[in-house]
Structure I
Amino acid sequence: MDTQELHNRALGAYLGLAVGDALGATVEFMTPREIRHQYGVHDKIIGGGWLKLKAGQVTDDTEMSLVLGRAIIESGGWNLKAVADAFAAWLKGKPIDVGNTCRRGIRRYLLDGSLAGPPNPGDAGNGACMRNLPVALATLGNAEAFTQWTLEQCHFTHHHPLSDAATLTLGRMVQRLVCGGSLEDCLPLAAALVEAHPEFSFDPYPGRASGYIVDTVQTVLHFFLTTDSFADCVVGVVNQGDDADTTGALAGMLAGAAYGVSAIPTRWLKSLDAEVVRHIERQTDALLGIASKHGQPVGWVPPTGT
């Protein structure tokens, strides 16, 4: 696999995340029936929604990813304290949207300086999973670093085995896809997740798309593995409503990694906030640069097993 294709897929994953976020935010907390009544099929980046966004504006899914990515880049690798400080500064900046569990974890850090919360049954949300893409890109070819960085960034706000398992699995899927893998190469990872945690079983699809990590992952994997284009995957996901900005972001991340940035509809890319696009382009280059220094040679293809 050449470096241009690897970059195409990595950038597709990052821009795909932002596209899915911006598209899904319009219909967040709506039901599929409400979406059909108001939009027919929702497939335009138009803003609005309960956050009253501008067209192309993103939410905490993309913002927290960019914050995490910037902390990794500025540190030249992994520094959890720098990540914590970056999230704290982001929260102090009064973002337009922040999940309750993320807010609680960042506030804990501001109060006592702890870099991880204790295991908590209430931490099984999708807030750690939604922001982990920069870790996946910066640790291409270094499985040990990927696992360590992922779990540390997860536990900063979310300390729950289901959150951990989902975040690791989707991150490994992204890495496999960016390095040249196909949807079929992701099937063993999905099967291993379901075997270890049967709650994640998505066949038949249960039809729930809430912020509970199980519902989120079931929706994302169902549409990702049963469609054959970026647009079909992301449109299918966001029209399930509920936590549509996050399900859309994660679906866009996987589909972008699978099909590459050239497969993302131009009309969606042009609708995205231009500053967000610039940040994503710069971060993608920098994160891949970190991976090339610390991981395997560019073009490394992961094994097809689990």
Structure II
Amino acid sequence: MELDLANDRYPRLRSLVERAGHPFFLLGALALWWAMGLSEVAALVAAAIILLLMEWLERAIPAKPSWRLSVRARLALVGWYVALLLVAGLVLASYEALVTPTLVGVREGLGSGIWPEGWPLLLQVLMLYFAADLIYYWIHRAIHRFGWFWRLSGHGVHHAFHNLHALNVSATHPLETLFLTLPMVLLAGLFGAPSEAVAGAVVLLVVNGTLAHANLRMRTPMLDWFFTSSNQHRRHHSQVFEHSNSNYACNAIMWDRLFGTYSDGDVEQTGIGPRQPSVWEMLRMPWREPGDVDTAASRARGGR
């Protein structure tokens, strides 16, 4: 426990965020998205506002005060964020052209009325949220299980960063966007979920992912049985290999609890080795990992 309570400038704010911040930020993002017309642009605006708020809170009440970001590191992560948005847009456009028509054909072959469009929109959003994270839970778990899949996905980049922050939500290799965007494409194409429900689920997924990576203490009783909190996801990014092989559900921690991969406990440092690789080393990870890392791929090569 690194926090020095004697030097805590905002003890009430810290306590409020830890206990009630998680549901407040999720509901606030959904309310903002709703007020702005339920559009994809509104989803991006809501996510951006939450990210800016996390940035301020990480400076005011950090879970790990020593995990301060330098200006250079912050700008680098902003660059990752913008780059991922652009790459994700290209990947989604490719899926729309190459994959969605096939999925729609399968859906039409099964008959109409697959998706419960008459249900309340919030319920549709939650269905997509938990279903998408269930699909990614198994993809993510396989990535950590098989060295070849770890390399193929480029997932080592996301784990390579020391000192986790909200901006790290998008710090990943371009190859991984193929797997990150796939669950929602499959669900929308196969079941015909309306665009408003998809946009709402994306708001929740992006915002909760941002909260999960934040350098903040957040653990709301009962909610953290279903929605992944920062305390839980920080464990998944632990530099200790055994700790990182847990809490695979980036957004819906209930799947880890259900399938026996849940883990709890404090984290001293995040990353995959004693140092944080350079950007060039990160981009090469699918083909060549640094020699000082401890990952599923390095252990597969070493026979561990």
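Each value in this text was obtained by applying a stated rule to the coordinates, not by laboratory testing. Just so it is clear, the structure is predicted and the values come from calculations on it, not from any experiment. Cβ atoms are built from the backbone, for glycine too; each structure is taken alone.
Once mean count of other Cβ atoms within 10 Å over residues 95-102 is evaluated on every structure in I, II, the highest one turns out to be I. Using the calculated result 30, 25, 18 for semi-axes √(5λ) of the Cα gyration tensor in Å, pick out the matching structure from I, II. The value was obtained from structure II.
Hey, distance in nm of label points 7 Å out along Cα→Cβ at positions 159 and 175 derived from one of I, II reads 1.4; which structure? It traces back to II.
Between structures I, II, the calculation of relative contact order in percent (Cα under 8 Å, 6 or more apart) yields its largest number for I. For the read-out helix-only ellipticity at 222 nm (-39500 (n - 2.57) for each DSSP H run of 4 or more, over all residues; to 500), a value of -18000 was computed from one structure; give its label from I, II. This value belongs to structure II.
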